[in-house]
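Asker: The structures considered in this document are given below.
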Structure I
Amino acid sequence: MVHLKKLGAFALLLALFITALPARATGPNGDLGLQLYNEKTEKYSDVTVSTVALSIDGKDMNFTGDIPAVVQVIDGYGRTLAPFRAVGEALGATVLWSQENRQAILRKGGTTIVLTLGSATAMVNGVETPLPDGVAASVLSLKGQNNGRTMVPLRFVAEQLGAAVAWVQEDYSAEITSAAAPITQITRVTANYDAQTVLIATDRVPEFKTTDLGGKIVVDILGAELSSGFPGTITVDNELITTVRYAQHDNDLYPEYAKTVRVVLDLREGLTLADNATVVAKEDGILLTTFLTEKDMEELPTPEVPAIDPTKKTIVLDAGHGGSASGAAYEGIKEKDLTLSMTKILEKKLLAMGYNVIMTRSTDVYMDLYARADLANAADADLFVSIHCNASATNRDFQGIFTYYHPSSGRGRRLAETLQPYMAKATGAIDRGVLKDDFVVLRETKMCAVLIETGFMTNHEELMRLSDPIYQEKLMQGVADGLTAYLNNLG
């Protein structure tokens, strides 16, 4: 129907709110003749309501020439209804309208309120919640004018958004005091070289905005502050991200927010947020994942695969990091050197066992993560094993071995679960179990693949063991035996 479509368009501009009142008498601010739209009959009926003087945080809401906050009496109960968009935005909520579902939606912080026109209940964070006295969100229109406004009970919405509502009966006025917006704490900013991700950890679901500046991704966390109080720069220097920078701002970026934290990802030339990254809000922060497109992958050089015996199983060994990518570094020891040393030991053991072995790197050179996966795929390898060392910036007592697999790989999980006890038994190290993650070398390889974190370089005792050639021999023997056990179980 034509008049319904027009009302729906106007409803996009409005919002709803509620406060309890006794049965109406004529209010001191005067009465107003309006038309109430019935969602079931799709017809208007005349109603007379009392107008309400409304203020939010000490500021009078001026509805001159439009429908103000009003008292509507239903079954002897008076409820104050107010324009949805005007009041919602004044309380700092994001307001949305669903024409298809006839729903007014308000979001603020971790609260989402969905009000369906004509319904005596609302959905608050997914939970069906009765509206006081069953007074529903409604469309009201000035008589003789096709200017319907979406209205709802004021107290209900205001209090759900954390605001306080004070009603003054003598002058029919409602005073709303909004809750001070909590400051989101940025507890840490970390970059995962191997997964090519950046995590902005927060103490609550964050409100943020992203901006694509071509070679930079800007993430502004609104109403937030750095727990440390200090800006920082993380040098990532992988295939997609060069650096991550973060700093505290006051209200210079967004005047409506007292504090904002800005995080900037500097990307490699030619990469953009639109094509090479996703930004996802989580309960504990914001996760940025970067990746190469199929077109980017096509531009990578084709790897040269060494000659192999087609009758034997082929295992690709990947010594983590290398060249300019040192990985973790503690007490003068670099991860790239430990991983290369251990991988060479493992290579000799597997060759002696009769396997084809291909090394992604045999010297201290930088190698693209995608190129490592491409080499394994081009060789049509049976297994891919990446060797790394771990680190913990917060707990230097932490020790032990982890093995990672990709979340989509059941074979990878079984291989990881097979390897862990063999490595722990061979070395006496703590078995930390298996974990799943979206590391590039696990995601882009087509065969069964795992990434082994052989121990924590941040723990002095474990770092000394990882640097010991005798310990490396024991650890790699455990890996070799675990790989053989897995392949034998495949039949």
Structure II
Amino acid sequence: MTKKILLTFCISLLLLTSAANAADGQLLPPPTTQVQSSQCGQVLPALNANIYANVVAGASYYMFKVSCTLPSGLPQVQTLVSALRVFNLTQLGSYAFSRTYTVEVSVNYGGVWQPYGPACTVISPTPVTTIQSAQCGITMVSLNDPIYANAVTSAPGYRFRITNVADASQVYIVDRALRDLRLTNFPVSSGATYTVEVAVKNYDGTFLPYGMVCSITAPVLITKLQSAFCGRVMTSLTEYLYADDIQGATGYRFKITNMASGAVALIDRPLRTFTMSLIPNLTYSTAYRVEVAIKDPQGLYLSYGPFCTVFTQTLPTPKMQLSQCEMACTSVTEMMYADDYANATTYRFRLINTELGYSQYVDRPSRCYNLNMFSGLQPGTAYTVKVAVKINGVFTAYGKACDVTTPPSLPATRHSISFNENTESDTSLMPKPYPNPFTDYFSIDATLRADAEVSVKVFDMMGRLLDAHNVYGKDLPALQFGSNYPPGVYNVVVQLNDQVQTMRVIKR
């Protein structure tokens, strides 16, 4: 209670004194303030360091007028109102490092803004940074590992200047919003040493001076096939082989050398894997030397790493799919499939019936066939089918035999062809497809000796081989083509010795 009475007395005395002075014609000077003298003319420790005005008792607000000269030479004036006697440069609409600011302060007293007090200058800092000392002089483990500059408070960005020690003309400038640099940010050379300098970006878009130089060495970028694959016999030509992963690599080049022939294949891959089936003219039961080079961020392939030897599997023994064996066909157009073999360009299907003395084969570009591709078959009769495949221009031996039974009835031949079985000459080759155009299938009419060996091939208009048959003249009439072709135009090539005839047929 005593303190409250004393405070009331002091306020009353102040009011009476002011009134007495006013009555005597003596007006009080308006209250003014300024930045604390300890900060005037000083360089701020940070861009966001607080700048204090001297306190004015009873002031409602403080207005800070901040003036500077821009790099363009134009003046800039900004004001900031605060309920507190403190502000920092980052509260302004525009600010920058390494700049001199003039600060004046006004107070709002009794609802009236008072005159500005004396001006005071403050200088924003000019920060300098460098690569962290822990990373100077080291060899990087990976291209993707970050290299850090020392952090600068409020810095809007960093500029890295990188110079190749071995070639001073190779200078790269990398601007980053953050304080990290990666070797993938510029055209790095494997194993090269670089000096790195860092400058802080200013808010006006310029850059402050570079800091101290620091050296960094790039890793030697080599890789190899993973050791688990070295010396192995591949279980499949489509099995994936992996190189050691190299961070920052943008691709991998596999150099595969046939140890028997010396043939070299280069396979470029975006990933660190490849399969032996990608090698052209692959041979089985063969040793291959594999070397790997990585593609750097600039798209250049670097040196190959240590080689590794792998072995392809033994030559396959082709066979029909298990589900196709002991099969009783219901239609001559039903497709039957062999197992798939990598790099096989031709599948040869042979039908055999020893009791009937029957043996005939067809060559196919794909791994399927149907009974309609064979001539002279008997209805409801079991035949043995065997498969051989052509790999690198050579047919394998026939594989495991499989039985197939023809349908109870076979379609009748749509037309007949006359043969001269007594003449010793093969006669002229004058084949004619019939019917043409066709809707179901067509056959070929020709006058040939019964034992003349004839080759028939059918190609689509893209040049793809669709059917291939080697038959005797007596069996040619029974061949039927086109039941599984889509509507279109096809070329038929018939060859007898050195005579070749090409015909065009149309399927509607």
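All of the numbers you see were taken from the coordinates with simple rules; none came from a lab. Nothing here was measured: the structure is a model prediction, and the numbers come from that model. Cβ atoms are built from the backbone, for glycine too; each structure is taken alone.
Asker: Of the structures I, II, report the one carrying the highest value of Cα Rg over 2.2 N^0.38 Å, for residues 70-181 alone. Kindly include the intermediate steps, with their values, before the conclusion.
Answerer: Numbers: I: 1.03; II: 1.62.
Largest one: structure II.
Asker: Work out which structure the value 1.64 belongs to, where Cα Rg over 2.2 N^0.38 Å, for residues 142-405 alone was derived from one of I, II. Please report the intermediate quantities before stating the final value.
Answerer: Numbers: I: 1.44; II: 1.64.
Answer for the origin of the read-out: II.
Asker: Check the numbers for distance in nm of label points 7 Å out along Cα→Cβ at positions 174 and 478 across I, II and tell me which is largest. List each step's numbers first, then the result.
Answerer: Details: I: 6.6; II: 7.5.
Evaluating distance in nm of label points 7 Å out along Cα→Cβ at positions 174 and 478 on every structure, the highest lands on II.
Asker: A value of 24.6, 88 was computed for Rg and Dmax of the Cα atoms in Å, for residues 198-341 alone; which of I, II is the source structure? Walk me through the intermediate numbers first.
Answerer: On the way: I: 19.6, 69; II: 24.6, 88.
The correct label is II.
Asker: Thinking of I, II, which structure, once helix-only ellipticity at 222 nm (-39500 (n - 2.57) for each DSSP H run of 4 or more, over all residues; to 500) is computed, gives back -1500?
Answerer: Details: I: -6500; II: -1500.
Only one of I, II returns -1500 for helix-only ellipticity at 222 nm (-39500 (n - 2.57) for each DSSP H run of 4 or more, over all residues; to 500), namely II.
Asker: Ranked on mean projected area of the Cα convex hull in nm², which label among I, II comes first with the largest value?
Answerer: On the way: I: 29.9; II: 49.6.
Largest one: structure II.
Asker: Still on this model: Give the label, chosen from I, II, of the structure having the highest value of Cα Rg over 2.2 N^0.38 Å, for residues 326-461 alone.
Answerer: Values: I: 1.03; II: 1.15.
Largest value of Cα Rg over 2.2 N^0.38 Å, for residues 326-461 alone: II.
Asker: Right, here's the next one. Taking distance in nm of label points 7 Å out along Cα→Cβ at positions 54 and 150 from the coordinates of each of I, II, which one would give 3.7?
Answerer: On the way: I: 1.4; II: 3.7.
This figure was derived from II.
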